[in-house]
Structures are given as C-alpha cells and as structure tokens.
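What follows is a group of structures, each given as structure tokens.
Every read-out reported here was derived from the displayed coordinates using simple, explicitly stated rules and does not represent laboratory data. Being a predicted model, the structure only gives us computed values, none of them experimental. Cβ atoms are built from the backbone, for glycine too; each structure is taken alone.
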Structure I
C-alpha cells in the first residue's frame, strides 16, 4: 500500500529519483505497507485494507531532510509531520491476509535511491542532500488515497486498487 505524492513535489521527487538511479521507474511515493506476500485473494486483501482504513481520514504529510538507513543503505526523505499517524495506519493495516513480520521496523519515508553499488553510495547521498536542500517550494502533500500495488516479474508496479481516505465529521 502506497500513497503517491502529488503535484509539483511529486514531479520533482520522481525526477530526482530518476537522476540518482537512472534505471528507476518508480513514481515518488510514501509506503504505508512494505512489499509482502498476501494470503487469500487480492479482493479479500483489498477488502481488509479498506476496512482497516475506515478510522483514518486524509493526512497532511510534511517532508524533512534527506537521510540514509544505516543497515540497508537506502537514501530517503524523512517525514517531519504525519510520522506518528502513518505508524498508526501501518499497524492498523498489518493484520489479516496482509499481516507480515517485516525485516525492518516500519519507518515512514520517501525512497530516493536504493540497491546502489557500495562505491557510489556517499556521492549519491551527497547529491540527494544538495538537490533536496535547493528545492524552494512547499515540502508537503495530502495523503488522500492509498493504492494497493503489485510488483510484476519485470520489476514494475501494477496499481490494483485505490482506497480513498474519507473525512469524518463528528458532532
């Protein structure tokens, strides 16, 4: 489950990711549930995820600095605002047919580069920080829907289903 970034920020981050990792075709996104096997059918999984999202409305996410996970050497943009809400969302969705013990604790972020040759990691990280620092526009976007994606044998994503986050009005 991912939320694609939107607007000029999405275009910038997608272009930056492609500049840092030329063969990367992924659109800028925020992962809510990392890749995992599912039990049962896709339809059952989507139904469970939709139910799990009933208590979550649209969420403003503000991006922070460029950082790197020390173990995986993934270079990413951190989440400054919305981090706790995304962790709650992840935990609420990681149940039923899509429950999975992930190899790393969930840490909301937007990936910029991964699977880099060891000799290029430091230079790519520095380039990513330099480019991100120069972005003069707003660094936030609304998470209004999540997209259930599947990775294909060609290592491309196929969008299977969108789940819209609905504002709840309480009286």
Structure II
C-alpha cells in the first residue's frame, strides 16, 4: 500500500500517496473532511459550501469507475447524497468510504476511482479558480508530460471548506 497518513485530526485527514509508476500521485496529501456538513446536506448546500470556500462548483455527477487523475488541476468532491467506496491513490492506494456531508480534496496527479456506491450517490465537484481539468488514466505515454503539468499546477489560495484559514493552507505549504 502506498498511503501514508500525515495528519489525522477532527476536521481533516491528510493522506499522501507514492508514485506507483502508473499513477503519479503528488507530494501534496489528499485531504478528507469527514462530515464537513452536518444535518440536511443536498447539492445546493454542498455547492454553497464550495463557493463560500472560494472553489466554484462546476459539476454534479458521480466518480468514474476507472482509475484516473487530473494533471492540470486540483479537484474537490463534496458528497451531496448517498455513499460510496472509493479507491484513492491508484491501484496501490487506499479504499475510503465517503458519505453525504464529506468533502475530499484531491491534489493534481492523485488517482481516484469509484468501487461501488449507493443508488443515490451524488457529488458536487469543482476546482480552484482558473483551473480546469484533463483526464488521464495512467496509460503508457502520459508521462513525463503529466509530471511536468502537475509540477506547474498553482497552489490554491483557499481551503474549499474553511476558506483562507483552513487546514489545506498549512498542510499544502
């Protein structure tokens, strides 16, 4: 397993994944905010959270069922309903259970895949301002360009859950 828990707190869990040769992952840790929103959740509430944190919501959907990563953007997943078992960090990564109210921040290059989910599973996704996504699957020929792209992705100015004073700022610098 290539996961290394670098921080486990009440507000956030930080997990770093090693490059597995196929999925580059990132020196920055993936961040999981368990129950970032409590009580009534839903897509409108999760999108409002992201917008207030400075990460404009861009889409509502699920998570692809194949390993993939983005080399030109960091991504936030805010679970609006249901639950899912996801694999983070690529085939050698770690399985995580996520549910309505949870938020996951995925650094550029970190692999992710949905292994299974409830029928009502819905995610609101977004990226820091000025960033857009690409879709890479860890196939031959993607690197070294993907590695170069990942190295150029700018640091976000805010934490999507807590804004300018959130744990992302400290854990990613």
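Going by relative contact order in percent (Cα under 8 Å, 6 or more apart), which of structures I, II comes out largest? Before the final figure, lay out the partial values.
Values: I: 31; II: 28.
Across I, II, relative contact order in percent (Cα under 8 Å, 6 or more apart) peaks for I.
With FRET efficiency 1/(1 + (r/R0)^6) of positions 22 and 118 (r between Cβ atoms, R0 = 30 Å, to 0.05) coming out at 0.95, pick the structure among I, II it was computed from. Among I, II, the structure yielding 0.95 for FRET efficiency 1/(1 + (r/R0)^6) of positions 22 and 118 (r between Cβ atoms, R0 = 30 Å, to 0.05) is I. If helix-only ellipticity at 222 nm (-39500 (n - 2.57) for each DSSP H run of 4 or more, over all residues; to 500) comes out at -3500 when worked out from the coordinates, which of I, II was used? Traced to structure II.
Where does the value 0.50 come from, among I, II, when FRET efficiency 1/(1 + (r/R0)^6) of positions 46 and 126 (r between Cβ atoms, R0 = 41 Å, to 0.05) is the thing being computed? Provide the component values of the computation, followed by the final result.
On the way: I: 0.50; II: 1.00.
The read-out was computed on structure I.
From which structure (I, II) was Cα Rg over 2.2 N^0.38 Å calculated, if the value obtained is 0.93?
Working: I: 1.05; II: 0.93.
Of the structures listed, the value fits II.
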